[in-house]
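Structures for review follow.
Derivation of every value follows stated rules applied to the coordinates shown; laboratory data play no part. Every value quoted in this text rests on a predicted model; they were computed, and no experiment measured them. Cβ atoms are built from the backbone, for glycine too; each structure is taken alone.
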Structure P
């Protein structure tokens, strides 16, 4: 079978989940054909360096990410998070491919129905620079898909575009840590420090209260700078504490965002599950994890934590069940779906 060409057009300086997901994906797709990386460095991240998690993976795989070709020619071109084009007037690179896939790491609509970014502008820039037999939008989760489909129903996708029938799996290839058999009221959260990642101060007070044994917030740059803190909070800046050490300090990961923001997937929640913790978040985000994340309102968090502390066996059972759910986001699951969606080869285990 002819080895296919797979090209990635990316903004390599996304600091959080986009780059982490891309790094995990490259570790899989690099074994399926000839892979090339094309960095479209945009005004969105002026002055920033390539995300360290992406640098590590590129070095391991021996892939270069130094210059974007004027013309990208490949069987498949994957564009991760097209929102990086929202401040651009044009896409200077030309794309010639059989299939172009735009992976939608950001929700097209926010809670309440407001557009998350200028979707039509970003897709139009890609469309005008592309000669392709097929162009697709690839949602990364059920919640993300719902916003993409609702946006498309309102505005219509550009001519010739479609939505892939299955979600583009966000690979969660983490080592699984066992749950504690003596859970304590030790709470925490971590994320990049953007304001959209944090709920209102009153909600933070509610979910990280003074009666908790510990409240550890990693990625708290905004709180530190604004001096919005309490003696019962332990605050660390983004990347200011090793994530493994962070998880050693907590038994419950409690993750809520600003009212006008929802995670398209929630990679940090998957990290919490893998670390052996009970993870609590809003119901919309939790729905994408099929019971592995507990969906709740902030007012319900105290009661949920009390229940698990009172019944350690329930805590252990939930964590083990949640970790089983993560197998659906394995590298093998991604590879099979990737090959199926792109038509590039037979999935794992298929007859030769």
Structure Q
């Protein structure tokens, strides 16, 4: 199983001069502290606890992986936690997997493959996958046994050049076999496979009307399988979510004041895309990530935090830092335009 990254190793190997990474970790740790307190009742976040942002569904709004240290941890109020925004609230999604809290971080990694929209993960010896609500042991998912002859023929034909280079036939065959194997692992039905196979040929009539939604979902799953196979073979990487990031060098910032003030602000909570404290927290995390890419300074960020606490007006901000509100507004537009639906 190809691994994109190992969470523990990624955490340990980041270099001090990587300011975007340091900012990301600072945001994750601030968000995780509140989520962990709610989950475990523990207010502290003792060294060597840590948290990182990891975008498991590649939507541009990362999930929060947190490790809370405790001596002789029993996995109840300490260990590994993964928080995913589902609907109105963050849910912890590792708790139903026996032993997952206690797996060493260097034995946790991301798979090349998605399932139900989220990347599979390796958790020690167990592969875990997304069931639509939480991560579960992937071996519990139903697999299917399919007749793949027509698919393999259509796949190889669609992926082959008219004048194949040496070794290309073997490469194409391996790519198609990977796809077929993954279709079975993820429980594709024979009608689904037959429909997708037909789309690889000529004169395929794309479904319309009521059938179009189901077809688009099937096509997305098939495309995810294809991308996963290309990632596993080293041919490509998962594309990041589109985001209108700024292009300025980031300064290392302290986000605590902003992340305390932002989720409580009425104009955040009452936005039609938000509507709950946890969705507000997710949006505020995005704002915290995006404002540094616009070039905001610590002074500018602190002014925005004061503004969110209703201590100063926008005119006061502009008098102190003419660019801070502009940076904030650009970040806000980028975040809200991509913010996930409930």
Structure R
């Protein structure tokens, strides 16, 4: 399905759709994705076991990643991209110490690191205007809360593992916008990262997602489908009487592979006569801005907030001189000298390039 087709359906009545956000929806706000966190956990474990100084910048180098992955493979860790890779590394690094885990997550998802992208602001604006009524996420961060605050000046309390019993009542009473963090909030003790945690979702929050799946169509953004228990929730929706009444649209970045679990799920949904489509997008930001541009009647003041650009300082650590390749490589060559003379040829009749080549 093309983005333009999804856009046309969405703008007819945005309130018909709930959203499901993965880590990819927060990446442009300066926060790491699940893959980024995995690389960091591997870096920490390798540094600890091999007594090697590997910086966060080093781990972005593919050669370093390959070396560390080979070490992990030799230690019997899960293969790269395997289903239990994420949880295994959390268990190896933190054991059963949930407080150390929470401190680690809190540090890498610190609110000080959040710089809202245009996609985040669009979602905040949609929720502020109640054009988006329900959002579910596996993320721990506070990006959505900050987006709501910046767009509307109001606060938004997410439903998560602490106080999950209140979530169902809120959804039943249509207390919109409704925001649910399935895996918890890093500011609280209860978060889900270990395999024992992720084997089963919280019953109350699970019931909310299934309930929402009977009221709304769903748009999934920035989520790979790697959590088996989350995918089981989506499958549960398919077994209800009115699954995804306004369709199910799973977005993914152009050129990336689709998780087989997602392909199976979409096919099963289509077999139940649900309009279930995979939609390729360039980025979360470009997709959200496309939707926003096509909505009529936007409050001008809110539109200005969404489209604003903000300068931010960056600090890129340079490599030491003479030890590694340059930070930037150009495809230009320097002109060291130029000819001082040139020859001119005159012909009695016009010549083309083929004739000139034959003459030489």
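List of remarks:
- Among P, Q, R, structure where Kirkwood radius over Cα pairs in Å as derived comes to 21.2: P
- With mean count of other Cβ atoms within 10 Å over residues 47-54 computed over the structures P, Q, R, the top value is the one for Q, the highest of the group.
- P(r) over Cα pairs in 5 Å bins from 0, in percent, for residues 127-214 alone derived as 3, 9, 12, 12, 13, 13, 13, 9, 7, 5, 3, 1 - corresponding label from P, Q, R: P
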